[in-house]
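Next up, some structures in structure tokens.
Nothing in this text is a laboratory measurement; each read-out follows from the coordinates by a stated rule. The model shown is predicted, which means the values in this text are computed figures rather than measured ones. Cβ atoms are built from the backbone, for glycine too; each structure is taken alone.
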Structure 1
């Protein structure tokens, strides 16, 4: 079973997201055979909001009809969302080469969500040749701007030594930044590091607490995966610890100064390993 998930949902409504092992991020999910939607006339007044609404309702052709004319006029949000649409499975519109091109245009316009997404694409080699150096550069920029997906993915690069010298402490710091924003998968990763006792000191109590937080803040798309992690932890952690963790998690809220104990534990662990 996949451990320490770092699922990154970057398509509309996390379409096709799946889990990968050992803190790796996911690209697109299950492939499917669908026909290209019938063309629709461009709206008289296209808008990003209308395109998003159409995509959320799986009206892919109408979504494209709203995004494309705005993207062609240089609207960064439309460029990003058209790129996302073209990278998404099961729409009948998938074209990874064009999708990456539009995301790149949004990145050139300093669109941070697009920068994070393109970094993750290069990290996974989804529709492009895998390039950890490009991934690190893009994710560093987006993480510095506070994008939680980029913070989490950058943490993975440091933890695994991809595109940068391995530094588990630095990797945890970036994971913590994402977790402070209630990023469910980052919280799950912290729980797993406590459970394993690798980059953090082993603590069943803290593992139980942080996995409860992860499940509490998970999106509907991510929750089944995080419940799997919780169930695996529960097999080796006492029921009392799991119940205490869940009870304390209900009182937690995200914030800039949260998880200071994790930073202290990470520093202590680094000292033990040096």
Structure 2
């Protein structure tokens, strides 16, 4: 990796295409980037150059979902957004988004969240526009959801006169980009062992990764790392990844994979 790249937090899609094509030694296109994101191998981010309207909110468990009476008044209807639609609903682990009443503004760098809402459809539409296939004309009732490194979520909004509504597209003055850490995680996925010696080396890297995770958690316990104010694993992971940015094994993606494995080992 170049010295300059180590100092950057994100790259444009065009720069990412050039860099990956060189590293992987095969042609890479923006269509590939869209597909990799749709398939869950790459996280695309949005750089909001100007403030963007959005509904922020709180991530809660099943017992704290918001409800309203049905039209008949015989039952309650959930108005919270289930954040993990592709997973099986579990009252113990499922996450929901309780949107605030007012509209807020986002700026800076946020990650597209494809687990719910219109982000997946938006990327599929971009992929179609750059291919020879037919354009996608369907829409989604929910807007595009985004999340950040501290575990906050928001749903993008637009306005039509006096009315505000969830939007299926990004603002025209925003820009799709890729975090350098996400690109590095993708490159690691392409590194396959081709011999016994390589397999042994990979096992050693995994062990080193666990050692660094343990060291990072110990630094939280003894107060060496100024990490506090988290209420769940998701927020702790985001804070660890931010504090130890650039450390191999402590990326957000790796922490999201390893920490749940550790919890399951003593269930």
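Couple of notes before you dig in:
- Test item: FRET efficiency 1/(1 + (r/R0)^6) of positions 169 and 249 (r between Cβ atoms, R0 = 35 Å, to 0.05) calculated as 0.90, pick one of 1, 2: 1
- For -18500 (helix-only ellipticity at 222 nm (-39500 (n - 2.57) for each DSSP H run of 4 or more, over all residues; to 500), calculated) the corresponding structure among 1, 2: 1
- Between structures 1, 2, the greatest calculated value of FRET efficiency 1/(1 + (r/R0)^6) of positions 89 and 225 (r between Cβ atoms, R0 = 41 Å, to 0.05) is seen in 1.
- Structure (1, 2) behind the derived value 1.4 of distance in nm of label points 7 Å out along Cα→Cβ at positions 153 and 177: 1
- Computed over structures 1, 2, relative contact order in percent (Cα under 8 Å, 6 or more apart) reaches its largest value in 2.
- Here distance in nm of label points 7 Å out along Cα→Cβ at positions 129 and 209 was derived from just one of the structures 1, 2, and that gives 3.5; the source is 2.
- Computing mean projected area of the Cα convex hull in nm² across structures 1, 2 gives 18.7 for structure 2.
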